[in-house]
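Okay, got some structures for you below.
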Structure 1
Amino acid sequence: MPLYMDIHTVDSDEFSAEDVVKAHMEDLAIQDKFGVKQLKYWVNEQAKTIFCLMEGPDKDACNKVHLESHGNTACNIIEVADNEYNLFMGQGSDVDDLATTDSGELDSGYRSILMSNFISISQGSNSCLKQVIQLVKDHNGVIVREPNHQAMATFMYAKDAISCAVAIKELFNSQPDDLEFNLAIVSGKPVDEEGESFFEETKLRVNRLCELGLNGKCYLDKETITLSKKELSDQNEKQSVFTILDRDNISFSMELSNIIKDNYSRSDFSTEELFFTLGFSKSQASRKIKSLTGMAPNKLIQESRLLRALSKLAQSNKTIAEIGYDSGFSSPTYFTRVFRKRFGISPTEFSKQQA
């Protein structure tokens, strides 16, 4: 049968794990009536959220179990692939289906996702990728995916994600000067109140942050800091390497990245249009973008286009001209000139090295 996971958000000042245990027992008592099997559940007492994993014929049957047993139906329920569940949630154990950490504490279900983009302009990046994968393993993380020049990993403990990111940054800084990179850590829920996929909002946020240019930036959201407070004794020192983002900054970053991404291929896309779409004045937008990325708006647009071009050159069979146009450059000549000025090598030379 398909695997499903849901989220319950509880609006009560008296919420406790004991209440959830009782509700789960009520679910078990009637689940056979609907052909559902409850497998595991996660409780976050601070956020007042519950996540339930179950097998069932469909979403409706899973919801009917909760409705009839105690009336607390899910805010949202999604279908989950076995392999994706194991990658993100396979750590820890359980006591009578209640998810716990290896140390016996409640597992909140929240995970910290670390993403890194990196590419060596004059050399291959495979060696660096192998070292990144090893660092993730050394810090109790799990690699979720590893396409060319990129790695995404998930961590049960926020402190491990932070420590791993610091180690990866140190690795990147020890490489030749032409290694371009960025990093981001974002923490979140396996199931959002809206959405249809696993860790949908969290993965979207971390991806968007890493699309803001290979500028050596390391981003860390405040959700991860909150999760790590009870875990990390030296967090202040380690946090100093990051640009810390609150919810407003995360929202702005996502909107900024989405606007640029939607206009990649338009060579006439201007900073004035960017400011207007963001709904900020020139001075407000420039100040926020500079604070976030360390770059002026026009520089950020160009860096984002170059990042797209680098990825295409490393993976695509398109011609240099096609990649240049697709990335928003007005002509192959201009693309080559900007690329060479930024990276010290022509797009053709870079493409040959990646073969």
Structure 2
Amino acid sequence: MTPARRIAVIGAGSWGTALALVAAARPASDQSPRAVTLWGHRPEHIAQLAERRENQLYLPGFRLPDNLLPTAELSVALEGAQIALLVAPSHVTRGLLVAMRPYITPTMVFVSATKGIETDTLMRMSEVAFDVWHDRFEPRYVALSGPNFAYEVAKGDPAATVVAAFAPRWGEYVQSELSLPSFRLYYNQDIAGVEIAGAAKNVIAIAAGVMTGLGFGHNTVVTLITRGLAEITRLATALGARAETMSGLAGVGDLFLTATGALSRNRYVGVELGKGRQLDEILAGMTNVAEGVKATKAIYALAQRHGVDMPMTRGMHQVLYEGRSVQDAMAEVLGRPLRREY
């Protein structure tokens, strides 16, 4: 496949900016700087990025290199790109994919770093992409997911993630084009597992945050996380995913990071709910999106559709959408009948 001399990053939030910095840091095959575009939907924000060479709103403290071009025009962002990284909230992804249609080509490799499920259709992001683009061509789709906080990746702390693709050549291409000494990519073919894990772990992270907000300690939180992994695995395998994916970076790795890390938006939502704050108030004070709030509705609906028992997801759905108190919901989760672990 053609070496990536031009990479487009669609989404100028914290994670999109961090991935743009990763893409810009790796030279092209002839060691010349590759061109990286960073697209955002608000022209005033993009103008600020171009002027200050820093994403002060979403990822402050990191200079945008000279080979990284912010733009508010999809045509400019995607022109000539060999790789397009999609890094937008799941609830706007379909509309964004539709808007990209005039500027995409069959030779592009599309990498989705979005962790969510479309609420109305219950489609994973790969299914949304195929639904929007299949009449033109079969997209070269790759899912990227793992235990990655944007700030730490941008800072250059050693980290790893997973790229999953139907065709090995696509996943291995992205692996070779985006890996850095400080950012290691692993390849597998389990797109369903990587996408389900990436969405469902945010729900469990909110629940773990609730436990912390209620004043419980590490024993309680880790118990909840571990049993949360069990219910994510039940759902993933019911949808055709591989159980071993849940024990890797995209599964247990991302879950434990999101459910325990101080930089986690979803954990933060849970902590504040546990302290007694209202959801609308919490979300109104956040700059970045906490995907787990919408994912809870979608994951719960998927579990019902496929007859999968997910007590923690059910409890969080009751808290977020049915008006149940966090105390009652978590008491029911912790008070379930005794059973075998496996």
A value of 0.97 was computed for Cα Rg over 2.2 N^0.38 Å; which of 1, 2 is the source structure? 2
Between 1, 2, which one scores greatest on FRET efficiency 1/(1 + (r/R0)^6) of positions 93 and 213 (r between Cβ atoms, R0 = 25 Å, to 0.05)? 2
Where is FRET efficiency 1/(1 + (r/R0)^6) of positions 77 and 149 (r between Cβ atoms, R0 = 30 Å, to 0.05) largest, in which of 1, 2? 2
From the coordinates of one of 1, 2, mean count of other Cβ atoms within 10 Å over residues 85-92 came out at 22.0; that one is structure 2
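Values in this text are rule-based calculations from the coordinates and carry no lab data. All of these numbers come straight from a predicted model, not from anything done at the bench. Cβ atoms are built from the backbone, for glycine too; each structure is taken alone.
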